[in-house]
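Nothing in this text is a laboratory measurement; each read-out follows from the coordinates by a stated rule. None of the values given here were measured: they were computed from a predicted structure.
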Structure P
């Protein structure tokens, strides 16, 4: 035997263990269906480095692991979607096609490269009805799992998935789905992540054209607090009337924000 020989089976096991350890160091991400679409929830103190993003009109992306690695996958998915939508038709860009692309790239890198990518990815597509929704979870070696109802990845994914299974039910309102996600992400006896350290987004089938929307600010506060609006300060008789709001609460991802 040549010096330093290792069997292919041992090399694959070592690369898989290396990737799993790297992914487990990240914070978990939860993706689940609710009555009007698909919800993404991730503890994330950074306002610039997103773990949840839009890929195309009906397709969202969530990832855990090394940011530089899954950001490259995200950009590749956007290029794939834009080229296929322009060349053929926008309806030809599907979550399944994107999941197949990612699976091919992840599997090739895992097999051919010395180091596998330390990432786990979810591609979600919202349909015209709940039966048309799709959630695909992809692991570092290119394996694809067609999840039904919900998916959890990163960190203590098994424990999070167990808690989410207990709290999840079909056709939940958005506030209930968000509560179930936060319950799953919170260790028993621990405190929920503060609102300013949460990244939350939805694929809302009721929105026109682009279904992706980020939830933040007062709207997210109300959802977490069970739908109750924050108390407003008492107005004096000398106060001028307040103009009505001209747009929805929370931030909408219009493509102009940081990536």
Structure Q
């Protein structure tokens, strides 16, 4: 049986003979159902019409997207490390070419995902590398549409994955929305990968924070302050959000603080 994949959000569901009646992820107020109605695809169908787009972003870090774009168009990040690296976030498309590229750079030891909109084909990615663990925050357990023994629900505020990689629960967009800190990134100055828990905006000197991006629902000041506080202990020079063009380079830690202050000031009562 195939895992049906929502064409709007790209999230895969538990294998079934027929597609679900609706996508629970898109029915949530943070997302939306296409005006044309609910529609589904499968991994096999995507493999027949798409290919993975793989780019080296800096030494030891590769972006993995899809061409043409699928669903909301995010790209994953592969941090290559000795003994197996980490795949951060997920895309609906898994191809033999992408697997071979990762294997040629040391393989994978774990997958970690920022929030439910990026769960995508996470189980297929795991199985392609022998069933490696998928680390999701337990606060988002209810949003897992394809349960699997590969999924590990971590708890608390941080999770150390070893070799300088730490998961950080930020909250905000979802209760378990997380970022990943890679201490060795940016030439040792530190990289923060954020999905859209912290979003680099078109003016790439700044970031922002939202409860819903497509529906333009903001977060309250306390949530924004929490997000900024959660990542403050992790020195970072560069932020990679969930899309190719959303990158902030240079003194990222200070830019997050300044962006949070700007946001909170903008929503303060007059």
Structure R
């Protein structure tokens, strides 16, 4: 009987189908398309085999490094790391280019904004659609009440909120960007002082009141230069490593899986 999936062979070495099946668990697949995960796993193991073959051809070996307390690389992982360290030469950072990026995108380099806010939480689990609908209806009703009578915020927070801040009239104190979940942060960032808004987060629905905001200043170039260098170095290493792997793949004899962009076999 013909196998459902073809054997994957790299320069004459057949990759164990069991290893591909195990690796596939690490590659999410669209619903109804299990072959997507299998192809991604097969490509990942084919690249690993190519790198190991290249390391052996160069006579490269390395001592496994300790990744975390008690967690060590395998000998194969160490060999691949040593190969990439030797073979990859990322493009160095150009400070003038980094300065130009900084000047063109100043909003990316602001210090965190500070907020003074209060909220009323109507809790609902993200996967409970009926509870979310009920929470939204209750939140919208309270928002309407507050639009007519803003001074009732503390009273309504004490009566309705599922957050412990209800005992302080819903007041959250001083917040900075990133102190709350992104969905809450995004609503805060778009509010004007003294206004009310509705936010939906993983915790439920929130009626938010923004009392004050201090917008963060754009940080000086010297302060963000280390961050820019780090981001450049990471991106440059990824580009160089992909180009190196692409060259090795182009020169290898691979059957059973395709490296075409459409992912076909």
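Looking across P, Q, R, the calculation of Kirkwood radius over Cα pairs in Å that yields 18.6 traces back to Q.
A value of -11000 for helix-only ellipticity at 222 nm (-39500 (n - 2.57) for each DSSP H run of 4 or more, over all residues; to 500), calculated from one of P, Q, R, originates in structure P.
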